[in-house]
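Nothing in this text is a laboratory measurement; each read-out follows from the coordinates by a stated rule. For clarity, every value in this text was computed on a predicted model and none was experimentally measured. Cβ atoms are built from the backbone, for glycine too; each structure is taken alone.
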Structure P
Amino acid sequence: MDKNAVWSELVLEISNCRRCRLSESRTRAVPGEGSLNAKVMFIGEAPGRSEDEAGRPFVGAAGKLLNELLSSNGMRREEVFITNVVKCRPPENRDPLEDEILSCSHFTNSIIQLIQPSIIVTLGNHAGRYVIEFLGGSRWYGVSRMRGNVYKITLFGKETLVIPTYHPAAALYNPAPRKALEEDFKLVTSKYRELTQNEVKAKERRRTLLDFMR
């Protein structure tokens, strides 16, 4: 089964999910969106009101800032993949609870395994803790201490670079997280370009080797 077919099945399963209490109050589930071949995946915390209405991640004010950060660093939203650790909006936009995150973990893990990103950017404490602590087995000390660094973690058999940072919503009215976000997105871009250059060099080496063998 190809990636598009697997994704279609995941979307349907998420849309019909009743694994936790969040399904009782949602308007629409928000599975995620982007390139199924993305090298970079962004994982946020939970849909808000705009996302709940649209069925798409990061389409409100925080999404606008995310788009600006991507664009200013030479990345397009269409070439990355964006999702959240819970796929339904918590009531009154409260933080997702641990049991809700774990109930949704089947979907989060399936999406990571489908996309197989080389870089995962976690947005906020809940996403950072889930990826680094629950999946990676390392201690999570909070986004303010963990951000600005790159962590190599093996996720589902693939070595993945994890870059934690603040959720864009935290930076809407606070200049300190905004500056940190801008710095962290530059770090993401740097690592993304490094990976891309290494892939190009590897292809050139393989091509040279094939030419030599001929």
Structure Q
Amino acid sequence: MLVLKKARLVFLANPKTATQALRAMLAPHARATPENTGDKHINASIYARRWAARITKRIGAEPETFAVMREPLEHLGSWYRYRQREALRGHENSTHGITFEEFVRARLQDDPPAFARIGRQDRFMGFLNAGPPVRYIFDYARLDLLILFLSERLETDLVLPTRNVSPRIDPAALHLPDDLLARLKETYAGEFALYHQVSDLGVLETSVA
């Protein structure tokens, strides 16, 4: 989580959506950092419950939240590739020796093994909890819109650096059988539906309660 006082914005860092690059870009403009909060991936529900009131008091105005969402299957692929890195070899979170199909099937279990425990993006954005949802949800595929938005709110030109890139993999290795893809889309229908709204214009502005 980063608090941008001048822009009256709070960045909620949805994992595997260029969060490290965004934090690096925004750090010079931020009043709070992951080190201050104790958790760099605070979701909308936790923010509303534990942080919104104190941040509003601290900066003298109620800020708006923003986050980035990724196409759900691509999001899973990024997690799978990230857990393929050498540093995790032999760890319970590693996906070495596991195919993407096996990874997705494991994720669909009622109690997934450690390597397949991935949070839901719709839950992160506040749509499976008591809310309120994230105010501005930007499409990972259109980060240019987010950079423009932030540049205008901060009144400065911003450039996104490259950080924490997952290992490359043959795209064919991320193919899923039709029946498994259908099951994934049915199980996480809310996440796919939310992304469809976000991707329509590249950003979804949710209503204020």
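Using the calculated result 20 for relative contact order in percent (Cα under 8 Å, 6 or more apart), pick out the matching structure from P, Q. For relative contact order in percent (Cα under 8 Å, 6 or more apart), the value 20 is produced by structure P.
Across the set P, Q, distance in nm of label points 7 Å out along Cα→Cβ at positions 46 and 198 reaches its highest value in structure P.
Please state which of the structures P, Q yields -14000 when helix-only ellipticity at 222 nm (-39500 (n - 2.57) for each DSSP H run of 4 or more, over all residues; to 500) is computed from it.
Of the structures listed, the value fits P.
If Rg/Rh (Cα atoms, Kirkwood Rh) is computed to be 0.97, which of P, Q is the source?
Corresponding structure: Q.
Ranked by mean count of other Cβ atoms within 10 Å over residues 118-125, which of P, Q sits at the highest value? Ranking P, Q on mean count of other Cβ atoms within 10 Å over residues 118-125, first place is P.
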